[in-house]
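Listed next: structures, encoded as structure tokens.
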Structure I
Amino acid sequence: MPAPPETAPTGCAQPSPEIRCRNETTLFRPGHRVTTDQGLDAIVVGSGPNGLAAAVTLARAGLRVRVYERNPQIGGGAETAELTLPGFHHDVGSAVHPLALASEFFVKFGLKDRIELRVPEISYGHPLPGGRAGVAWHDIERTAAGLGRDGAAWLQLLGPLVDNVKAIAELTGDTLLRVPRHPLTLARFGLRTLEQGGPAWNWRFTGEKAPALLTGTFAHSIGRLPSPSTAGAGLVLAAHAHAGGWPIPTGGSGAIVQALADDLLAHGGEIITNAEITSLRELPPARVTLLDVTPRALVDLADGALPARYAAAMERFRYGNAVAKVDFALNEPVPWSAEDLRRAPTLHVGGTRADQARAENAVARGRHADSPYVLAAQPSILDSTRAPAGKHVLWAYTHVPAGSTRDQTEQITRQIERFAPGFRDTILASTGQTATQMQNHNPNHVGGDIAAGAISMAQLVRRPVLSSDPWHTPLTGVYLCSSSTAPGPGVHGMCGYRAALSALAHEYDITTPPDLSPSGGK
């Protein structure tokens, strides 16, 4: 392996102390246009969770792997950085990780043994007018007890999914074209998705808390409410809330990225930052190339080499609506009117089920909502490393039309103030990002779409093409591994893992997945 150049720094440009760079055993340096290297087996373009998951899997199989990252820091949508004031560490993209304990990749990787994942007593909370709140405790029975007359309905709806959450994770962690191993679980899940994704979504509920609480999970998908795609994704999140929980990584989401990078480096891989790849021709020779990019970017990188029919399919891939984000540095915790919410790391702030549907459907029609749905996270109530002593951070985003240039700081602040009077007085500083700025930071977020592709039933099956192996492109040795591929968005590493397994099988005839555990592959 080539040695780092003498001018290479001892570490990379980093967003926070949680994102370290290591040079002790292998190369991790800023670089550009390395075209003469010999001996590479695999190249990965993009260092988001999927790109790194792919790289780790390939390196564990014995391949010599190099990762190229366009930004000065690694992580893609899972970075941690000082965005407001010194000492306040904010998650640049994702903040809460329902799939960190559930995805097949992270289970095999042993993520929970590599970093500290704090599972809160309350998975998520939902403020309602009048100082009331719905609370999704980790304990489903305790949740039901707080929902009054709708408690039994909550248990009937989610109980079977929670009991079979491993089968649900398997169903939703692969392409939907595979023959399911758990048809009964699929039937239960499908019936509930159809119910909650259509006109009958209110039939089993009589109060406000339960439907509002559930709808908050549906709205994660940035789509019309009700719809089967948003309901299906939300039911999975709700089931995980009562199974493994919704953990917060100590030190921020960057800790997950660093664990992946550390493993890659320990197994002979290398990462080059500040290296934007604009054409596949710029890459050095390698038998396998995995691209953590969108279908649109794949077409650009291929420079006309894709078959016309496949290129047309990539161009037809639809991107969804967007997010606008604000990070707050606070001098005290958010003063939620409902006391329980002060202990909830994750909150869905949007009022009743009808209020949330109204807001999300406005965005679906290309408008900014007057009273938006806000997804908020207050990780510093569990993790004191995120802010100076006695201070706190708040992460929040709302949904906006794709390509929006509107700063939503005031709209988000006003919505939180509605359920936490005095919130404005706690703000020391804030940093807003528009939808277009989200794309500028991460090109996979086309128009601000953090899901890297619209979440619809058709596009969950055809992500990005209708195939039992959607990661394999027509180009020899080239695979797509971003969230634009199956199984879709989320910090779970499964897109990268599945793409790497496909590459190993096709290019190296390796059909047994490598050992990814912390003690394996030494």
Structure II
Amino acid sequence: MYPRIAILTLLSALLALGGCERDREEALDPATQKTEYAEDRVSIYAPYRLETGLDHLTDNQRDMLLILMEIGDIMDDLFWVQAWGDREALMARIDNEAVRRFAEINYGPWDRLGGGRPFVPEVGERPRGANYYPRDMSREEFQAADLQGKDSLYTMIRRDETGRLVTIPYSEYFAGELQRAAQLMREAAELAEYDGFRDYLLARAEAFETDEYYPSDVAWMTMRDNDIEFVVGPIETYEDRLFGNKAAFEAFVLIRDREWSERLQRFADYLPDLQAGLPVPPEYRQESPGTDADLGAYDAIYYSGDANAGAKTIAINLPNDERVQQEQGTRRLQIRNAMQAKFDKIVVPIADTLIVPDQREHVIFDAFFGNVMFHEVAHGLGLNFTLDGETTVRQALQEHAAALEEAKADILGLHMITELLMDGRLDDASLQDYYVTFMASIFRSTRFGADSAHGRANMIAFNTFEEMGAFERDEESGLYRVNFEAMRDAVTALAQDILMIQGDGDYRRADELIAALGRIGPTLEGDLQRLEEAGIPVDVIFEQGPEVAGLH
């Protein structure tokens, strides 16, 4: 045994060291603190090269890919304006290379996976309306304003010379850039070897100039056989955390994997049965999902704009237009190489750190792929319009719509997997594989934080599972064990709650649910800290472009 005096001396030394560390931190000026924070946070992204085989493409197709990437560069510039404003002015304020790199990853001076924390001096808090609205505009002022098109997906809100709010269509606000993008789209269309792809490119070019995206969304739904996939335009509304109204510019350049796509397509035929079997009263499943749905697997070679900001998208479910969804359904694109990157670099190390050893064998890529795929399938189920038939769910739930929709997709996807397994129509993995892999992936997405719709969605699932005993956490080891029967009950209960909130268009209940469950408790926060201390990446950052893809 150590003498008591030695123990007291040791404790005093440790306390003194802790005090010195605190004194050092307090002595640092705010700019230095922010610089050191950004330098440390850059490492949360694991690099991954976006490449795949292109030998089967023709010379015209390879030339087209270069044009599509150039259009993507334009989308990147436009998203910078929407998310922050003047990119060059921001970069001119930063003389540290690591901080500049972190700003590029985040498309601005706020840490997207760190609760929106600012890491550049004197930029203030991240505005909930991004740069879509004037910084000094309140919710009340916007709601009281009588402005045509103020709720449109495709308008910027600004002040005129008298200070009054005005709407400016994207095609006018970004006229030069969108006209250039339209010109390039038409050049790409001349190289298209598939009529459906040519029609889509021409329709999207017109949409850039008119803000009428419905015809090009319809045209995109017909694209099934081409080897190249191009998702481009103002699409998702996650960036608008004030009202969830404004669409952000982005682009994906993808290469179809025909063999995997054929394996997936059979699941599209199950959509009507899955809609009819939702665990809610009939009026909450009265809409019929489009029967022309498409499931496909792709490798990505280029991301830009909203798709490339912070956490990277690994699957796509589009179009978002409720009219197209009711008429034709949606297309679900699974981005396999990006998915594999996250599974290998993030999900497996998380399972090795937080899941009990005897359940780690259930964390497999096929289950991860399936969970992501059925998440996208689930976006097409439930209701697009509230029960009154006059209001979309997005309009009714406003800024909560995105988080509730992602939570629905997460939990309803798992519900569908359970039902298909019980019916013998799914055999790629076991129920245990899907559940344990889902649990490991919750920790992955929860690390995106409360600023992310996907992060809040996973918090809702985690807290529901905890309340209903879907997992146990060993206090001594800090490891989690999935309780399969309890998880199945929790999945059904949460799916029912979310579907009914959406159908009712109940903003108050959505607000209450997110306030109660869309949070990280102290135990989970400590476990996420363990992942950080273990050096497990939070997400990936892509090395991409013509050279990486093998284009010259």
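A short reminder: the numbers here are calculations on the coordinates, not readings from a lab. Everything numeric here is computed off the predicted structure, so don't read it as measured data. Cβ atoms are built from the backbone, for glycine too; each structure is taken alone.
Rank structures I, II by distance in nm of label points 7 Å out along Cα→Cβ at positions 46 and 222 and report only the one at the top, that is, the highest.
II
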Notebook entry, point to check: Can you say which of I, II returns 61, 49, 33 when Cα extents along the principal axes in Å, for residues 190-389 alone is computed?
Noted result: I
Margin query: For FRET efficiency 1/(1 + (r/R0)^6) of positions 78 and 174 (r between Cβ atoms, R0 = 25 Å, to 0.05), which structure out of I, II has the highest calculated value?
Written below: II
Note to self: If FRET efficiency 1/(1 + (r/R0)^6) of positions 214 and 278 (r between Cβ atoms, R0 = 30 Å, to 0.05) computes to 0.10, which of I, II did it come from?
What the structure shows: I
Next item on the list: Determine which structure produced the value -16000 for helix-only ellipticity at 222 nm (-39500 (n - 2.57) for each DSSP H run of 4 or more, over all residues; to 500), calculated from the coordinates; the candidates are I, II.
Entry: II
Checklist line | Top of I, II by relative contact order in percent (Cα under 8 Å, 6 or more apart), largest first | finding: I
Notebook entry, point to check: Here mean projected area of the Cα convex hull in nm² has been calculated and equals 22.2, so which of I, II was it run on?
Noted result: I
